[in-house]
Structure 1
Amino acid sequence: MSVAQDASFPGERVVPEETPVALTYNGSTHAVMMASPSDLEDFAIGFSLSEGIIHDPADLLSMEMVEHDLGCEIRMWLSDRSGSSYQMRRRALAGPVGCGLCGVESLAEATRPVQTVTGSLRVHPGAVKIAMTDLSDAQRLNREARAIHAAAFWRPSEGVIAIREDVGRHNALDKLAGALARASEPGSDGLVLLTSRVSLEMVQKTARMGASILVAVSAPTALAVRVAESCGITLVAVARGDAFEVFTHPDRIDFHPA
């Protein structure tokens, strides 16, 4: 039922789906995430990359999607190299799984350093506006449900080359990372675009993709700004209409007339 100006009338609305997705490695459950049940192979690979469990999609020997009444289980088997590293990492983590940072089990693990990004891509301010407009136009699921986050990869010469949507902003970015990795698309020659605020994890995931410019609709946290500064990412946020704010490494935004 819809209500407007003190009147009600029947109607229909698309409601986004949300389902538990369990990610298991070599028979052990690593995390259970609430996610949109689409592009789950991209999600599994992107999550594995962003968590440092694998370094390349080839490190996954196999992947199986198992549907359950309560959700979906993604069963992954790791190569010998990744499997050994994963077991050592699990033994090193202390304490029970908490509710923060998607099951990260220690403070040191949550704030582990990320790789330094050294991309040389530079864009004009107008390109940021065009990119965010393209992002909005490409949000198919959000147009229907109005409750979906998106992460996209945009190249100045091509526009949006990949976009993934999810009820969770972290999941959308993991799905994007997985899609780019599966297509062997480098992250260094384009912009990562987000419909959300920018937290620490979003900067960490962007850095692991090798992208040097991150643009978001909403504001960043102070920790996200500090990490973006330290790892070399140009952080652009509050990008709405013709305006945006540059928080770190402004040299990649070319403010000189073309």
Structure 2
Amino acid sequence: MQRLPRVTHSLAGSTATVVLSNPAKRNAMTADMWRELPGLLARLAADPTVRALVLTGDGPTFCAGADISSLRDAAAAGSAPQELAVRAEEALAAFPKPTLAAVRGYCVGGGSQLAAACDLRFAEEGALFGVTPAKLGIVYPASSTRRLAALIGPAATKYLLFSGELIDTGRALRTGLVDEVLPEGELGKRVAEFTRVLVSRSQLTQAAAKEFADGRTDRDGHWAEQARGSGDTAEGVAAFLERRSPRFTWSP
């Protein structure tokens, strides 16, 4: 029996894993999947037990892009498919806690759009990346183009968008599209290991760093006030001097 395309999630400790699931079409995003994602992310963002989020695909592929037939039907019904994708991308980029895309297989089109909206990207050797609107005569959204250019630079962005060609993990690593490349079979282990590190660190530091790195430089005063009232700095210093793990308490 074929499973319906959907976006699912699970919790393990303080890490939420969101799974893009449409395996019959290499996890291509249907209109309903794009619609599901912002609401799911909002619920996870509001959950105080969630301290990090992993985005991945069902099975050996991350996401092969948009399900064109589904989006064509959505457009015929009066929806704007590109707006659905951008809304999901922006919700992911705005998630207030660290996000990591765990990529296997194809990460193309809408898949790359979502991966680029994550804070970090780890990939398994053999993964392929591409941004392919030039193959369909589609204008890639301005916000998505700017995000990609901020991540990998204007020249690499133009290469991907002008050509629509796929690149391997070696080139993705060199351009900064991915942060780590893991041997086959090692991605899940490394992601679990790294998210354990993330959830042990100060959420105050992470939240402020995320805003600053994403260009929000107008809230120094806000974060200074948060730091003064949080107790995280005192706890971090005390834990260091006492040679123990810190117990940070600030949360977004």
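Read the figures in this text as sums done on the coordinates, not as results from a lab. None of these values were measured; they are calculated from a predicted model. Cβ atoms are built from the backbone, for glycine too; each structure is taken alone.
A few notes on this one:
- Structure (1, 2) behind the derived value 4.1 of distance in nm of label points 7 Å out along Cα→Cβ at positions 66 and 154: 1
- Of the structures 1, 2, the one that -0.30, -0.88, -0.96, -1.47 was derived from, the read-out being log10 I(q)/I(0) by the Debye sum over Cα atoms at q = 0.13, 0.22, 0.23, 0.29 Å⁻¹, for residues 162-225 alone: 1
- Identity of the structure behind -14500 (criterion: helix-only ellipticity at 222 nm (-39500 (n - 2.57) for each DSSP H run of 4 or more, over all residues; to 500), calculated), options 1, 2: 2
- Winner on mean count of other Cβ atoms within 10 Å over residues 26-33 once structures 1, 2 are ranked, highest first: 2
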